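Take a look at the structures below.
Only the coordinates and a few stated rules stand behind these numbers; no lab work does. On a predicted model such as this, the values are computed, not experimentally measured, just so you know. Cβ atoms are built from the backbone, for glycine too; each structure is taken alone.
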Structure 1
């Protein structure tokens, strides 16, 4: 298992994580064993947005004796009222629900205290201007939560989180279909019809990923499989099917992303996700699927897929494009981006314009032109 630093938190999280949403639909003993099995396979991060007692008990029992090996995303504002999930900012409900996480997980701290599920500006304003956010900061100051995170499906809210200065990581929904969608406050619309004109990564989402990379706000990924719809050509907006490994690779190649949290029913599904670590490039290749799809091709847009390799003079074209995209988001090239770019060794200015890379690019990116633009921007 490969591990990545989760932004400014400094935590090293497994590339493949565990989304706990499906734990409650199985026998408790079976689910405890499943989570422990995932841990044996190297998975060390688990998300618990679920407020129901069974899910929280399962995670607590699975971690017993190994708490320090797990990184937990625990959500603040996800409550269980009259047997139902209720999202709320009412401290009278929020505080007992969070204390319940600690009790049921048999722990005195949560690694990542998540501001739970903000998708609207109104909800953001409510959270940031009431006792809710004071409670979050109090938990952080006491060390009850080690780091503050936020979960959202809206890139505009995510950008507010990045700019807040105190939110260190984001749980964000990423998959090839969602990435085409413009920002919305209505999650259900993300699963609706995809208009023919949608193509390529939406500019706000692309900007968010670049911001997170630059400002070291780590991203963990939810809904990476588009609710399973991407696995069937009939339900995929692209008119063609993806494999789980292709979806995983897509998410993990977005700037700023540290881990994708998959849902599991069986050990076999854990094995399939973890097989990403040893899979061949062909098995992980999402770019060819998108480029040849009958609908919504990403034509002309670099997705950092690496198909352009090898360069005859060893330019890491995907990384050069990534740093270019990072830099152009700012009025001036940030020193950190300039430093990382120069550290590549072979820079864009050394491109000889042979265009052999362009023949391999599935999206028809004018790479030679990009190298000229990049060299001019960075001065080398």
Structure 2
């Protein structure tokens, strides 16, 4: 089920343009139905308008309840656990299953990292007895403290169908219950487990890719770095979807983040600008996501936390990087593409015009999520 016409997928596939940003070729995906610069994609806008209307109603209700709320909290600052719970509750988006074939779903728990880590496995029915299939290991987003495998389940299943591959969806440890390096170790060990058990899973161990969105993109980049550093040749490709690759206020030569690098139509400025703050340099160690993830704020200078500051980006797997026009992490994404390219890595970088952060969560509501599944699937088939 889709909430958009299929012709939008053809537009996204066939009407791309190429631009250059800081020496990197960027493939810009169009916004079907909206050609003006600085405007939201129509499908994205419809979702946003529903959110804004809901928020207005919520604010009106909140004003009515202020007196009773004041009595309850009595001016107290919410605890970190309360803040984390609120952030987690606000993550994700109900999306659609777009599969046209039967997808087998398997689940197991592994403990290679010392934690119990859930591993979901998806593959088309016709691969049940076929050997040497390509594989993708996916890490969901959620700011290291939230998100779930369920939000990206339909996206992973669609890639499994389109690429004729086995997709592993990793339920890794979350902070603050399990801070860094737990999540990193969980994800690294999950990929190593898949690599070491390639015959069991009927996959080709030379065709294993990793992918993730947002914090999951951070993990995909970090796992790729760690595999290179430990000389384990288990990753053929890394797919980084609006990844967070520089945390806090880490300093990297040539990198800068500025609000005016994201152009927004004047009439949308007030509503869209607040959506673009991700990636903004932040010296505050009390940020609930970063502060919960890192036991020590100085760890922002660890390259497995901030892949952008790695001493070298050479000998890393080929990379696909994906940014959204109205996402502050796009600035990081496109700079990291340059770092990888300058280090000799085979890089393809996409920018989805008119889109905001976390658009793959809206599979079936925005065509860009389905188009990206196509892009990833084609890359997997070409490994």
Structure 3
């Protein structure tokens, strides 16, 4: 058993990030400033996107993107039943109504056929989630959106590196929303990014992220001299700080290195668990680039002899942290009470939510850590 607890999703923070943060602290500019602007420019270049706005979280990115869609009360947004609550909550906070679609059991991504079945006269947008870093079928989703004149907001919290048919995820729809939370593939501690095609919408999102102040109000205290600002809308406090951006700049420089490390761990897990009575992640299609954000096992008690929750406790007792991504949205009492959703109405999402467990998958993992995970999983499921 590991002597120290292996924290699920612990990030790799190296000397480059530390030195960049120290330089930022010494500069005197630690709020939104020049490093945020550089991080936006670097991310825009990496994603080959027209516009990028750094914000405080992916939740903020989703909320601001949905607000930019100018949704009205009663407008509907189709979203997968298998996602984190923030995806659905952002729709609610934007004043619209979330409509759930089931996911494909193989990919765990939203099922395009189920999207088609959920479209009504009130439908205004589709919000696909690239679950675990596996791209959704963006060809079918964008075809449906085009056919029905719908907006598309991509939840790319798991999918910074993901590509579909050679194109970056987050650049198919009208908006792409990214997360730099501590467990994500690159981190700023907390943070997010919106990429979008339209310059006017990008400018609007930037304004709304900082109280609704006129564009570039952050620079009013810079060496260019004080500039008066104006409140153009009742905005939010969703801006990113230069301290966060300092970390992000350096993390982004190593994004492919970290991706390759996680890919190697993914391959080791796949090989090591191939004979176990569990469901492994689906094989990778040739036309995608997977971000390798989550490595999930499905633990079916009928096959393994133990439930998913017993497996979680067994891993924890052996000092290995795991995750659950996720209980399906209809499992949560708030949504049941507000919308009348029941898990049984979304059987694929429900089954995944009851059986899924995410194993440690981070660039910080040493080879010894990976071997400990492999050995422990085998001990629990073979004994």
Can you rank 1, 2, 3 by FRET efficiency 1/(1 + (r/R0)^6) of positions 36 and 188 (r between Cβ atoms, R0 = 30 Å, to 0.05) and just name the one with the largest value? 3
Please state which of the structures 1, 2, 3 yields 28, 19, 17 when semi-axes √(5λ) of the Cα gyration tensor in Å, for residues 156-347 alone is computed from it. 2
To test your reading of the models, identify which of 1, 2, 3 gives 15, 39, 34, 11, 1 for P(r) over Cα pairs in 10 Å bins from 0, in percent, for residues 260-339 alone when calculated. 2
Using semi-axes √(5λ) of the Cα gyration tensor in Å as the calculated read-out, with 36, 23, 20 as its value, let me know the right label among 1, 2, 3. 1
The highest value of distance in nm of label points 7 Å out along Cα→Cβ at positions 276 and 300 among the shown structures 1, 2, 3 is in 1
